[in-house]
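Colleague: Presented below are the structures under discussion, each in the form of C-alpha cells.
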Structure 1
C-alpha cells in the first residue's frame, strides 16, 4: 500500500500563457504512514491533492496508487480506482442531510456494488472506530461539527482504500477538537495501513504525523521527520 508521485508538473491556462501549479513534484508515501503537506494559500497544495486523487491528470510525470500507474487509464477506469483505492476527506463534511451517520457510509458501499448486510456491518465497525457507534442513527443536524467530521473520515475509509487524502480537516474546528481529529486520522492510518496525505495550514498538529513536506510556488521541499 503506497502512493507515489514522480516528477509531476501541472499547469493551468492563464491568459496567453500558462500558470504552473505543480513544478516537478515527487512524493512517496508508504502505507501505514501519514505525511503532512503545509504551505501558504496558492502554493499548490490543493492541486497536489487533486492530482493524487486522479481527479486531474498532470501535464508530465506519473502517479501510482498501490502499485498501479494511472497514466493512460480511461475515465471509467480512474473512477473505479478511486472507488476501490482512494479515500478523500473533504474540508467540509458535505454529509447528505436526509441520511443517518450509518447510511452516509453505507451509500459508499452501495456505489461499489457491495452487499447491504456487509455494508451495514462495516459501517458500524468504522463508526465504532471513530467513537460514534452510539450516534449511528443520527442525522447531520443532530451531530456537532467534530462529530460530522468524524463521520466524514469514516466514510472515506468505507471501501478500505489504500490511499487516504485529507484536505484541511480542522479548519472549522477549535484547537481541541482539531487535535482530536488529527489524532484520529493518525490512529486510523496506522490501523488501516493507508498511505495518508494531510494538507493543513495548522502547524500546531504536526507532531502527530510521520513526515512533513512544505509547498512553495508549486515545488515540494524535501520531507522531514515530524518526530
Structure 2
C-alpha cells in the first residue's frame, strides 16, 4: 500500500491476499461482437496481453481494431490467484489491469497492435497513468513465445528513440513472457460498451510510434 504523496511500490508476496481457486464467472460471448471470451479460440489465432492504465478504455481500443477476434479484461503480473477488482485496487496483489487481445495475424499484425499500445498511453509514468495512481496502472506487454517477445522489445527500443526526440523520459513498460491471466468480473468486461458515458483514462503522449517494428 501507499500513502498520499508517496510513490506506489510492489507489495511483498507475503502481504498479498490469498485469493481463491475458482475463476471469476465471465459471459460466454463478447458484449460487442459475440465472440467467446475464453478459449478454445479458432485455429490460427494469436494472443497478446497488454496493460496501459485503466482497462476499460484500453479494451475498447482493441475491440475496435479490425482483425481482433475478441478481447477480455483481467489481472496479471501479481501474486494473488483469481483476485477481485477490489483486491487489485487495494495494491497488495501485485497485479496490473490488463487486456487479453486475441487476433488473426493474417488480418492484423502484432506491429499494428504494438503501435496502438504505445500510442494509446504514456509508457514513461511507472505505476500510474495520468491521475490514476497505483500498481494496477503500470504499463506491460506480456508475450506468447520468443518471436512476440523479440518484437515487443524491438518496438520498445524504437519508441524510446521517438520519445527521446520529443523530450520524454525513459519507458517503464515491463515486457515479459506471459504470466497467468485472471479474468476480471463480468461487469468489467466490455465496460464502455455497457456504459457509454463511463470513465476512460486512455491518453497518449502524442508521439507517433515507428511502424515495421517486429523482428524475425
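Colleague: Here mean count of other Cβ atoms within 10 Å over residues 22-29 was calculated and came to 12.1; which of the structures 1, 2 was it taken from? Walk me through the intermediate numbers first.
Modeller: Details: 1: 19.4; 2: 12.1.
Going through each structure in turn, the value belongs to 2.
Colleague: Using the calculated result 0.50 for FRET efficiency 1/(1 + (r/R0)^6) of positions 102 and 158 (r between Cβ atoms, R0 = 25 Å, to 0.05), pick out the matching structure from 1, 2. Present the calculation step by step, with values, prior to reporting the outcome.
Modeller: Values: 1: 1.00; 2: 0.50.
Source structure for this number: 2.
Colleague: Determine which structure produced the value 113 for volume of the Cα convex hull per residue in Å³, for residues 70-141 alone, calculated from the coordinates; the candidates are 1, 2.
Modeller: Details: 1: 113; 2: 95.
The read-out comes from structure 1.
Colleague: Here helix-only ellipticity at 222 nm (-39500 (n - 2.57) for each DSSP H run of 4 or more, over all residues; to 500) was calculated and came to -10000; which of the structures 1, 2 was it taken from?
Modeller: Label of the source structure: 1.
Colleague: Suppose semi-axes √(5λ) of the Cα gyration tensor in Å works out to 29, 20, 16; of 1, 2, which structure was it derived from?
Modeller: On the way: 1: 29, 20, 16; 2: 24, 23, 16.
Label of the source structure: 1.
Colleague: With distance in nm of label points 7 Å out along Cα→Cβ at positions 190 and 206 as the yardstick, tell me which of 1, 2 scores highest.
Modeller: Details: 1: 2.1; 2: 3.5.
Top value of distance in nm of label points 7 Å out along Cα→Cβ at positions 190 and 206, among 1, 2, belongs to structure 2.
Computed from the coordinates by the stated procedures, all read-outs in this text should not be read as laboratory data. What you see is a predicted model, and the numbers here were worked out from it, not measured in a lab. Cβ atoms are built from the backbone, for glycine too; each structure is taken alone.
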